[in-house]
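For reference, the structures are reproduced in the following blocks.
Every read-out reported here was derived from the displayed coordinates using simple, explicitly stated rules and does not represent laboratory data. Because the structure is predicted, anything quoted here is derived from the model rather than measured. Cβ atoms are built from the backbone, for glycine too; each structure is taken alone.
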Structure P
Amino acid sequence: MRAHAYALLGSLLQRAPDADLLSRLAQLRGDASPLGLALTEIAAAAHEASTEGVEREFFALFIGIGRGEIVPYASFYLTGFLHERPLARLRDDLSRLSIDRAEGVAEPEDHAGILCEIMAGLTSGELPAPAGSDRLIFEKHMAPWIGRFFADIEAAAAARFYRHVGMFGRLFLQIESEAFALAG
């Protein structure tokens, strides 16, 4: 479940969903838990959304003319600037874990969507790494900022469909944080 949640967030944070993904998202069903309800909200929003509308929303939120409403990079959230020490520290840790940058990807590794994809690979075992690598990446490179990022998506003026993605991401990563804390 963790790997699927991270993969979903990674996909939705790197590109607007196409018609096929919106259709599949509209079929999701959650339970009565806060996270399950957030998943149900994503499904309802996907059912109501148009591909063109979500593409415009994605552009306004994350790209924009000059800059989107939300800047999805750890460096920006932690320092106010892009390509700063948080990115360098992440690259060092990824190198130590033998996780290489994907070919053809222009975004820096501290992009929220890429971090979620890395976590999906670590939790699924697709990225072979020592035990506890998911905790290392989460605690050092996501926990200090990603909750604020998802809360900002929830509150963004341009967010309609993505408001629900923000809520799901915030709740899911709050659970992750609590689970790692309990594991000691």
Structure Q
Amino acid sequence: MALTGIGWELLILRRSEQRRPSDGKRRTVGTYQIFHNGVKQMGVGLSGMVAETRGPGANRPAGNNRRIEEGHYQLFTQAGSKYVTIGYSDSESASAKPKPGVELVGTGSRSEILIHPGQGFLSSVGCINPCTSLPNASEMIDFVPSRKRVIAIINDLKAFTGPEFPTRNGEKIVSAFVVVEGEPEFEG
């Protein structure tokens, strides 16, 4: 699945799966990069690493506890009780709600697939957690830097779309997509 070079795109390149020795839990790790009309964007939070749940990717059935399939997904503002795009808490506390997030749509039977802050080994059941670095399974996701990355993504979406950015949660973000590439398997 390649970038279209049109609009706002966040490219995720999945690299590998990691398994935590203490309990056998697995996560998928990769990189992300934001593009505007095909041009790579530079700046804090506009690129980094991501963590997702284990593979293989599956968009059905609902509740399968897998990462989503490779693909091209439309972005919407998130309208939930735990995560929202507009009106999230100013607090950096991991317990404060609602937290910042953006929703991927077009995920088959799956719903509420979000880009949202992570913490610990993984904070995801199919969602995507931006972070700084996950060199191995012993590296944990730090909530505050992950939250800052999600906010940077939301702010860049707002700046790119300008007056077309939705004014309410639960609405389509025009010309904004996530492109996911890679189906790594656990090697170990």
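Matching task: 1.9 is the computed value of distance in nm of label points 7 Å out along Cα→Cβ at positions 24 and 120. Pick the structure from P, Q.
Q
Please state which of the structures P, Q yields 2.3 when distance in nm of label points 7 Å out along Cα→Cβ at positions 40 and 160 is computed from it. Walk me through the numbers before you get to the answer.
On the way: P: 2.3; Q: 1.5.
Derived from the structure labelled P.
For which of the structures P, Q does the calculation of helix-only ellipticity at 222 nm (-39500 (n - 2.57) for each DSSP H run of 4 or more, over all residues; to 500) return -19500? Structure of origin is P. Set P, Q, criterion mean count of other Cβ atoms within 10 Å over residues 136-143: the highest-scoring structure is P.
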